Every structure is written in C-alpha cells, then in structure tokens.
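There are structures below to look over.
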Structure I
Amino acid sequence: MDISHSIKEDILRNRLPRGVPLRQASLSTRYGVSRIPIRDALQALKSEGWLVLHGKAGVMIPDLNWKEAEDLYLMRAELECLLFGMAFDRIDKDDLVEARYFLEKLNQENLTLIYKGELNWLFHQALYRAAERPALQRMVETLNKQVVRYLGFQYGPLGYRNTSQSQHEKLLSLIELNDEKAALTFLRQHIENAGILLTEYLKELDV
C-alpha cells in the first residue's frame, strides 16, 4: 500500500481537512499502518509541496489558490520549454514509443487522479529526458508533482482531459515531423492555455 498515494488521493477528493494539523495517530488508524510509514509519507508530501508546516512540528493541507496555480504554470512554461528545446534533436524512436505508451495508459477509464497525474508527467518526461540535464529535470518534475494538486479541477468541472490528450497527440506529431519551432511553440501553448483556464476558474471561485 502506497501511503503517500492514498493521502494524495484523499486530499484531491477533499476527504481530509484543510488548514488544520494532520495527526499521525488518526492517519495511522485511517490507513491501517503504524506511525512510521505515516511519518515518512508526511515528510515526502511536505517536500513535494502537498503539505506545509503548521506550528513547530505539525503539517497541514494548504488551501488551493489562483496565485499559486498561476505561478506553477508560468514556471512550467519557461522551464519545460527550455528543457524540451535541449532534448529535441536527441529524441529518438524509443522515446516516442515510451511517450505513446503513457499516452495510451492515460486514455484508460477508472484511473485515480493521482495516477493520471503520474502518467501525465511520465509522458512529458519521456520527451525531456534526452536533454540529459538532471538538475533541470528534477525541478520540472517537482513543479509537475505540485500541479497534480489541481487536477481535481482540470479533470472535473473544467473537463480538460480530452483537450489535453489531443494536444499530447499533436505534440508527438510535430516531433515526428521534426518541426522544432512549431513543437516548442505548441508545448508552451499547451501549458499556458491549461494554466490560464485553471487560474481564471479559481479567480471566479475566489480561491
């Protein structure tokens, strides 16, 4: 049982309270494990931005807000396009096969939101890895993991799943055509359009 995965899914489904400290004892009972894996999971989630400090030693689930959502997509647009540009000429057939594999997995039904987020990152990672820039890749991965916190909106009321998938297909087609300029422009649009849609939605909710 992946405790971090379970806690993330419960956060996305609003099954855990926001803005109050999470107690290891109650989480231990909820997930049927000892406090040690709970402690380790909370530490990992804090490092990924899913939890923030509360008091001297506690952690809590932060509220979602449009400013953070906007910051995340702005950073992603810059860093991912930089990384993609470094990788483009080195992307080979195996990378494209791997990317299509994850794209097909994303089309499956009954996936958890967390798994959808992981598959989305794995798709992009398959295209960026050829750059061989591990520090930059780790930063981009961290941003993508934080963005998953907002998937409940994008796959829920915004209904963005089909649009995202069709854009992924378009991106692969541009890579296969070896059109670097068009591919870079399209990747930026892919990230920015989704980010703007989410940010405007959150503004309307005053989140």
Structure II
Amino acid sequence: MTTIAFAFVLAAYLIGSLSFAVIVSRAMGMADPRSYGSGNPGATNVLRSGKKLAAVLTLLGDGLKGWVAVALAAHFAPQNGLGEQLIAMSAIAVLVGHMWPLFFGFKGGKGVATAVGVLFGFNVWLALAAVATWLFVALVLRISSLSALIAAVLSPVYAFFIIGPHSVYFGSCIVIAFLVVQRHKSNILNLLGGQETKIGDKADGSSHS
C-alpha cells in the first residue's frame, strides 16, 4: 500500500471513529449511551433515552460519515492515480472505525447506519434496496436487530444484481455484511431465546447500530 493510499484508509478510519451517539448525547446534555440500555452507542439505544431528536441526529451522523468516507475516496483517488480498490478499502475502514473507534476506547456501535451510508456511496439503488428491507422487516416485526441482520445479509445479494459480481464493491458488501452480523452476536442469541427488545422499548436490551 502506498503512503497516499494508507493516508486515505487512515482518514476513513478516523472519520468512522467519530461516535455520534456519544457526541450528540454530550452536546444535548444527556447521559452517555454506553451507560444505559444495551450500552451500545447507536441510534436505537439513544432512542431508549426518550430523546427522539438525539436518536435521529445520531442516525444521520453515523450514516453521513459512511457516505463521506466513500465520497472523499471516490473524488480524490483518481486524482492520485488510485482506483476503486482504495474506495472499497476506505468503505471498510470507516465501518471498522465506527465499530472500534480510536476516540472512544475502541468500544463502538454495530455499524448499521454507517454501512447504509457506505452503500449510498457505492450505489444509490443498492442502498435503497437495503433500507427498504430494513423498513419492511421493522414495520412488520418491530425488531431493529433482526431488520438489520436481514438487510445486511441481503445486501451482497442486491449488490450481485445491481453492481455485478465482478465489481470490487460486491466484495466489500460481503465483508460489510460479515462485520455487521459479527457485531450482532448478542442480538442473535437474544433472538433465538425470544428475549430481543422491540423498537422504542426503554428496557434493557440490545440495539442494532
């Protein structure tokens, strides 16, 4: 990896390390989201505080940083003689940054909102397909984590048909899906045990992003 390429990937990781659940909560004088509910710094857990605006801002911030990392790489990579491989690496780096943030003791969220932002950077239709899947499952079952898991698993399938199996972004979608599922291990156990909380619940539970 060249120095320039490494700089892009590092920048993407640092962008991902901005945990908006914590940042927004501090700015609004709220408790640290890692101290209540599931302890997960994500939009779903912030919603458990009862502050809908904070949850929305967290969701938008976490999603936007995923898109920004991909958009910046897509804009500047060709100018530096770099290709789509760097964009794909930056996409994974921003997600890793969200999940294991440098600025917050490597204890981050589960990556769903950031992953959606990355997908928007790859292809709008790909992202909309994933979002539509999440919304459909969430509206029917009202279980955020299950919605996220199904959308994550199906995103490489959507990528196969929308951007093609030979695109480097297709491979990135597989990695992203794996990371998101891996971060939801506790949710999967709760789902299997019938103990997973539903969207809007204020009781202890596990959140998705």
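Overview of results
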| quantity | calculated |
| --- | --- |
| Test item: semi-axes √(5λ) of the Cα gyration tensor in Å, for residues 50-153 alone calculated as 25, 17, 12, pick one of I, II | II |
| Mean count of other Cβ atoms within 10 Å over residues 66-73 - highest-scoring structure of I, II | II |
| When distance in nm of label points 7 Å out along Cα→Cβ at positions 34 and 74 is computed for each of I, II, the largest belongs to | I |
| Cα Rg over 2.2 N^0.38 Å - highest-scoring structure of I, II | I |
| Entry that produces 2.0 once distance in nm of label points 7 Å out along Cα→Cβ at positions 90 and 162 is calculated, selected from I, II | II |
| Value 0.10, calculated as FRET efficiency 1/(1 + (r/R0)^6) of positions 82 and 138 (r between Cβ atoms, R0 = 25 Å, to 0.05), assigned to which of I, II | II |
| Origin of the derived value 5, 19, 30, 33, 13, 1 (P(r) over Cα pairs in 5 Å bins from 0, in percent, for residues 10-57 alone; candidates I, II) | I |
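Each value in this text was obtained by applying a stated rule to the coordinates, not by laboratory testing. What you see is a predicted model, and the numbers here were worked out from it, not measured in a lab. Cβ atoms are built from the backbone, for glycine too; each structure is taken alone.
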